[in-house]
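A.B. asks: Listed next: structures, encoded as structure tokens.
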Structure 1
Amino acid sequence: MCGIVGILNGGSPEVLQRMLQRQAHRGPDDWGIQWFAERSSGIGHRRLAILDLTPAGHQPMVNSTGTRWVTYNGEIYNFWELRAQLEQRGYRFRSRSDTEVLLAAYDEWGPECVRRFNGMFAFAIYDCERHELFLARDPLGIKPLYYVWQGRLFAFASEAKALLALPELSPVPDEEALLSTLILLWVPEPKTGFVGISKLPAGHYAIFRDGRLELTQYWELPLPEPEQQLSYRREQEYIEHLRELLERAVARQMLSDVPVGAFLSGGVDSSLVVALMRKAAPEAELATYTIAFAPEEYREDAITQDPHYARIVAQHVGTRHREFRIRPAITQLLPKLLWHLDDPVADGAAINTYLIARYAKRSGTTVLLSGMGGDEVFAGYRKHLATVLLERFGHLPRWLRTGIIGLLRNLPQQAARYRIALLRRLHRMARPLQMSPLQAFIYGFVYCPPELFRRLWRPPMPAYEELYPFRRYAELAERVRGASLLTQLTYLDTKLFLTGLNLLYSDKAAMAAAVELRPPLLDVEVVEFAFRLPDRYRIRGMQQKYLLKRAAEAYLPKSVLYRPKAPFGVPLVSWVSRELGEAIRHWFAERAGLHREYLNGAEVLRLLELHQRGQGNYAHLLWACLGIAEWLALWSEPARHDGVELAEEAVAGVEIL
């Protein structure tokens, strides 16, 4: 895991170094640049040493003929197999790094080499003779890759903030990105928070040559016709096949020359990964990490914490388990996180990820495996089940449907606020019940519905349904129009929600602490298997992730597998009622700034008052408003964004159990 940068046809070694410095947190172990003065081009690298810790793994790295240079971020888990194939073709290697194998693979197979890689990666290869740049990003978008293209000038980086070190580029907010944050809490790719900066889409490679950029999609989620789906005679065959894939994925992702541990929330996915780590390494000392907030923080949030189950799993598997119970100074932590996230993301899970990674690093762990991706791929989110049930709801008599919708609409807002989770969810269902199932999935679970958006958003806007996030969803939904409803839902979440939010904050928040995060459930073989399953093996009756849980029964207690799902979140309702509420009031009642051009401060304060009086739960929407205000200030005021550092008091009251 590292940070990569590059410039073609512009800049200078000094500019390249400034870009690299913006990503110093991604690679504290080594750095280097290679500048080609005659072409005004160069590439750079910050190294977090994971495989082959010797200087032989230094980057940028050159091939054996001196014609191509690579800067690479990620891991190729099958590099030993590829190395053996290349050695049979006459290649010789001087290191034990996957970087050298990747570069030789490109020499041998060209752009098609990416189809042979099992791993997570974002890399660039510069061909000195042809003055050509090749870029590639892994199939699921686990690793980030940003770029800017202005005529003949082309530049790329692991993080957008590095590109903003270019003299030609200013941090101009992208209006469509900001409204996406208000509606969804995140920005669908390929957009970023900045005008002129884009993300290379997951599963794509690109070639920049002679001032032209050509993108090619090399991988797509499988969308088989019903007769092409997996079709075993017995359910046990599906279970055994999945177990084989999961065991292989976790075993190869434990490959490392530094200590490997795991996030352990106590949920199904992280617990399964930890159990499989123990199967792969029966005698190894495994470190697991859990975060918890003080119990009083959760009184208003109607959510449960997972640490109890994490402790059960840790004892069952036999790990060196550490639980961090904290009370963070969230208003001081927020600017630091937004600087690292690059995009205006308003998901509290980024806080958890950063704090766990931070303490894991201090405890001696550099690589963490996580359960990320299980919900998107195996249909584990409540909205998946809700949408499937909505499809069944449509078969009820019209008079009954009308009566149910009326009942839900009239639920008191106060009941939806305090600890009554069921009523809160029922209240949110009223609007989706009036839509088609797919429309409900796209429009019905937003955090800023049309009536609120019109009052909050100040710039002129088209119809709500024509806004960027919905156009992007509609564009991808068109690709899977003929598929089953459940396939459409998991396709959209895997292509948009997973890549645009969950993988983004996972990478950025972990790398802020110089920790590599690996998600074995997103192994390409596992993902392709899941998308070839008949629907009944992802949701059966009311049971979500059906086959994954059946497969996990070989490794974990049923009390862990078949319990109510708990989100990987923070006590946001409580925070907005207290310290975050004060920050929101400061930003929108007192402080001038760019945020006032986009958001109606009076409406933000009205929602805050309703929330604090218990007349509605607007915690996520208010968090998004605060995040947008902080993010705009961060990038419009140079003194704030040029090297934000976290004060120790931002994490107060840490208790290690």
Structure 2
Amino acid sequence: MSFPQEKPAHTNHLIHETSPYLLQHAHNPVDWHPWGKEALERAKNEDKPIFLSIGYAACHWCHVMEKESFENQSIAKILNENFIPIKVDREERPDLDEIYMTATQLLTGSGGWPMSVWLTPDLQPFYAGTYYPPEDRWGRPGFGRVLTSLAEAFHQNRDKIERSAREITHSITHALTVSGASDTLDPALVAETIDMMTGRFDPRFGGFGGAPKFPHSMDLMLLLREFRRSHSQELLHQITFSLDRMACGGMYDQIAGGFHRYSVDDRWLIPHFEKMLYDNALLARTYLEAFQVTSEKRYAQTGREILDYVIREMQSPEGGYYSSTDADSEGEEGRYFVWSQEEILSVLGKDTGTIVCEYYDVQPGGNFEHSGKSVLSVPRDPVEVARQLSLDPEQLETLIREAKTTLRQAREKRVPPALDDKILTDWNGLMISAMAFGGFVLAEPRYIESASKAAASLITHQWDGRRLLHTRRGERSHLEGMLSDYANLVMGLIDLYQATLNPRWLEDAIRINQASIEKFYNPGDGGFFNTCADKDDLLLRSRSAQDGATPSGNSIAVHNLLRLGSLTGDVDLISMAEKTLLSHTAHLRGSGAAFPQMVLELDLFLQGVHQIVFVLPDGTERNPFLERIKTQFLPNVVWMGDTAAERSLSSILEGKKTLENQPTAYVCQGERCLPPVTQAEDLMKNLSGL
């Protein structure tokens, strides 16, 4: 016998949204609206301030504030009577998040999520914060008291509030727009930024800075490029020690692969447990590049485990990659991921379980929040552990590998964290790039297949031949794409072309890149706007290139212009890249560590992009050169085949022929080429000095 489900006591305007985060709030007593014309017009018509709450599905403190305040009837009453409450998923609207996070940082000196911002009816912020407890607690004012005070101030001190809002808006505009382009690109900016990064290295635990500790993938990728030039052993130590400590810590999911978002301590031990698609895309590439640089198999293994995790748990049946998994399960942060000694012994048996507990440092008292359970980590060298346990290192490695599979299967029977299954174009572009790169470097067809499936899905469902849509969930794709959507997808398509030499992906990359230029490029001052010109629900049109947890759209746009310009021979694209770099140079000086991806692209421009053209005799099925370059670190090299389709896309293939009807490779920069070669060893010699 089935019973009808109890009808929710409240249903608000979020009920028709697709975002899992917004839908989580659809039955709050707060009369939430999505950001849009209806809510914004209502604020003006009723002359009420807007309360803007921005968060995301995997955010632990967002859930806490919902439970404490947004489900509280008395607080909801204050909100509904005095404000127009608007709820935004920051992953759906990164443009809004950037603007109002800047406001929050200007007003409070810090930021985070949930973000709480109060706006005038014309969208100008006048007060901001992050998490508020329902009543005064921990030195923070209670949310109800804040709401009452702001409602009174808005009506009693309107002129003062509006004057303050205008001043804040002026400061936001200054922070998010570009002015004062430079005349030259200074190589010293790259060196200055590297010095800033290495000056923050933690010699005890690796990484950069203190707790909370983030992985800084873009920083590490820049340092890898510097090591390629300098061969500095100290720099290599900073890179490898950081990568090793992160991969051995609790921030890395030792059982299933993939990284959590950050570590709350400086030892990489206790993570904030949400898993984000973008983190794992950036980190997979970082570890695979480290493998190319060092030939250390452990970095290849970490990259492989990340990509396996993504395919297994984060790829939709139609191909796109999901966004994130939550930190919480069954109402507790980390519950899904932590283990007691008793649980491990029960799953693995006493003998194997005892070894596994020793390997992963699982102690009787645990290490996580007085729960008696532990976040798994590998604090000691496995060779040392094997010696202590009187095992051969290979024997221990096999035992741990088999135990991980058993523990993962046992863990999968637990209640899992919630999955945010929306498919974001920009984050998918990052993962397509990483997956294609991994497939190429590791010679793993599954990764190429995964990236190809994701790319085909996005082209089918989120690109209509003229514009990209930002998000898809179920059967609905919507929200106008932003610069980062176009830029990241183009990057992914270029990397997929590099991995496969299938001209389909290059054709799509060229087409979407051209659309991004038409929609976002500023031919006057150079650089790109982050949103379309016809987007009329924004306080301002940002041109910022500052990187956050993901690289900025401007930075990746430069990356694409340099690579596509080199692949196609279109010098206008390279000129646009240079102009964009010049437009942001003033921001890089003294602050390069806040723009690591743009500094990476400045470095790429200064080093110059080289091309390899492969010309194969008719009927040749295998490219003999690709095998040799897969494990070489060549961040400033692109390559092309010579099919009819590729010749229609690129001028650099003109005049390139086989030598003596043998597979032939040309190494070029622009119109200057080295003599063609027919042997892989000779190609490697030509590449060695680049």
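A.B. asks: Name the one structure among 1, 2 that helix-only ellipticity at 222 nm (-39500 (n - 2.57) for each DSSP H run of 4 or more, over all residues; to 500) of -15500 was derived from.
C.D. replies: The read-out comes from structure 2.
A.B. asks: Moving to a separate point now. Matching task: 2.5 is the computed value of distance in nm of label points 7 Å out along Cα→Cβ at positions 132 and 540. Pick the structure from 1, 2.
C.D. replies: 2
A.B. asks: Out of 1, 2, which structure matches 25.6 when Kirkwood radius over Cα pairs in Å is calculated?
C.D. replies: 1
A.B. asks: From 1, 2, which structure was relative contact order in percent (Cα under 8 Å, 6 or more apart) = 17 calculated on?
C.D. replies: 1
FYI, it's all coordinate maths here, none of it is from the lab. All values reported here derive from a predicted model rather than from experimental measurement. Cβ atoms are built from the backbone, for glycine too; each structure is taken alone.
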